Structure I
Amino acid sequence: MNHIKQLQADNLLLKLQTEAADDLIGELFRYLNSPKFNCGNELDRYVNIADVQARLQEIRTSLRSLGA
């Protein structure tokens, strides 16, 4: 594969990985805005830290794969 084709393939892979990370962030926003955390008062919203950490780890893993 010539250099230009390799750069194009690398660029496409980077774009797909970036979109996947963005999708995971969107899922986290939807999760945090779900009824699970709606206690009837915007100030009384509680989040399970382990749930958020797990989702953030997915994002971190996706972003780290960008350098691979």
Structure II
Amino acid sequence: MVKINWDEYKEYKLHTHKQENFEILIDFMKSYYNINNPADIFESLQVDGLAQMMLEKHNIKDDEDLENYMFQRR
């Protein structure tokens, strides 16, 4: 589990063509922290207040939901 560095996320966001903040956050986690496993990403998102709101917005309740989300947008 990692603590999300929102300042680095904001910088990362400046250099992407994507519009959806949650999608950018997933890409950021994969790139900045080198985490690709949906269970590990979910674990980190679950303990962060802002990330929790994003999970709720996308109706993601567990790592399986996150995995489905990640593979649907490919």
Structure III
Amino acid sequence: MQTLVFNTSTKSVKLYEGNESSPILYTFENVPTVKFEEGYYQVMQMDSTSTEEKRVPVARFPIANTNMIIKK
């Protein structure tokens, strides 16, 4: 089981191999939200290459295999 930690203050996401003391598999910055889709969590990141503000999906993690923790 992997753990996705979404920090709403720093707008960052870390995905751990197991619990929060396990190795970090992925880190994402500039993340305004993590969407709950059917069967997975979708990490949305702000696209800074465009002149308009756009959110683009950068990763999907299966809900069945991922615990999600939201921190302030």
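Coordinate-derived values only; no laboratory data. What you see is a predicted model; the values in this text were computed from it and never measured.
Of structures I, II, III, which gives -23500 when helix-only ellipticity at 222 nm (-39500 (n - 2.57) for each DSSP H run of 4 or more, over all residues; to 500) is computed from the coordinates? Intermediate results must be reported in sequence, preceding the final value.
On the way: I: -23500; II: -19000; III: 0.
Answer for the origin of the read-out: I.
To which of I, II, III does the computed value 5.3 (mean projected area of the Cα convex hull in nm²) belong?
Of the options listed, only I reproduces it.
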